[in-house]
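Multiple structures follow.
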Structure I
């Protein structure tokens, strides 16, 4: 696995308990996002290094999540139906920022929109949805801190799935190893990807999408 890990308890020392933050495994140039699929879709993606194949549909919205534990909550540690394989997808930070730049927060808030009509117009005209959801601890308990997920459709999804991904890795084996530690009460041994805060260099964009 190409992802650097650390003990969960070490990660906690670096994360605030509240606020809206992008926590992600990253290098200077790249950032990792996660998705979970049925085994056949994941197998095609790893073998071909892009999203596609006869069972994958670009005619839908697909959600990417930079936060590992949020992904684990969503896929049940790779135990939910059709989410049995967890993929780590590496993309350039500049491409991730381009996706953020097209994002519209999925629910209206006067904090981010001048009017309901303005929000609705943006929502209908853009191909990226942004949600800030409660982050979760390894056992699935809600945290006050919020994690980001981005829903892509149309040309944005096709561009992401076919052009922007630089590496796709199946990390399901790692996920199952960590779930076994949880199931046997060994939280102190739990490892997760090393994740730190990510903000774009565009402060206006950070403010518009709600990054604290």
Structure II
């Protein structure tokens, strides 16, 4: 298993032995239990369903409760499916942050903060026009189409629209520290998403 579910807790800094301070993102990674194992012979592909964030029985609906009680030891708020290569996994197996070691590099996948509808200056970093002297061109995108040919706006033109709320993977984040007793992972640099959002920590 190379993937662990976690929650972004925020950023801080850690001082190394040489006195340098390193900006780190704190992630509460795991523990994650295998709730269900999907096999190629039955489901057409190999995968495991991971459970994260234990909840009480009153905080989960009956269909979800019945599904989890059939396979898992606890009840979880979040269930996510992860593809695997083999079928050697079993329901009830628990993975913790101890699977990661200090100094190794990880890939983290998360959903970025949603910014709503944004113009071209914020969304695509357009320079914009003069702000004074009657230019009448301040924050607009400018000319976007051709005249006689092809008489339409070409695809993939940078225009205003929905910004953020996309699934993004940041690669090669160095593990600065691991605290198994608190299920904490300290990764160098920043992660996408808001504080408290779900992240996928992937071992390379």
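Comparison across structures I, II (criterion: relative contact order in percent (Cα under 8 Å, 6 or more apart)) gives the highest value for I. Where does the value 9.1 come from, among I, II, when mean count of other Cβ atoms within 10 Å over residues 16-23 is the thing being computed? Going label by label, the one that fits is II.
Figure out for me which of the structures I, II the number -2000 belongs to, where helix-only ellipticity at 222 nm (-39500 (n - 2.57) for each DSSP H run of 4 or more, over all residues; to 500) was derived from the coordinates. Of the options listed, only II reproduces it. Given that semi-axes √(5λ) of the Cα gyration tensor in Å, derived from a single structure, equals 42, 25, 16, which label among I, II identifies that structure? Going through each structure in turn, the value belongs to II. Of structures I, II, the largest value of distance in nm of label points 7 Å out along Cα→Cβ at positions 120 and 176 belongs to I.
Which of I, II yields 0.9 for distance in nm of label points 7 Å out along Cα→Cβ at positions 32 and 48, as computed? It was calculated from structure II.
The numbers here are math on the coordinates, done by the rules we state, and not lab data. Since this is a predicted model, take the numbers as computed values, not measurements. Cβ atoms are built from the backbone, for glycine too; each structure is taken alone.
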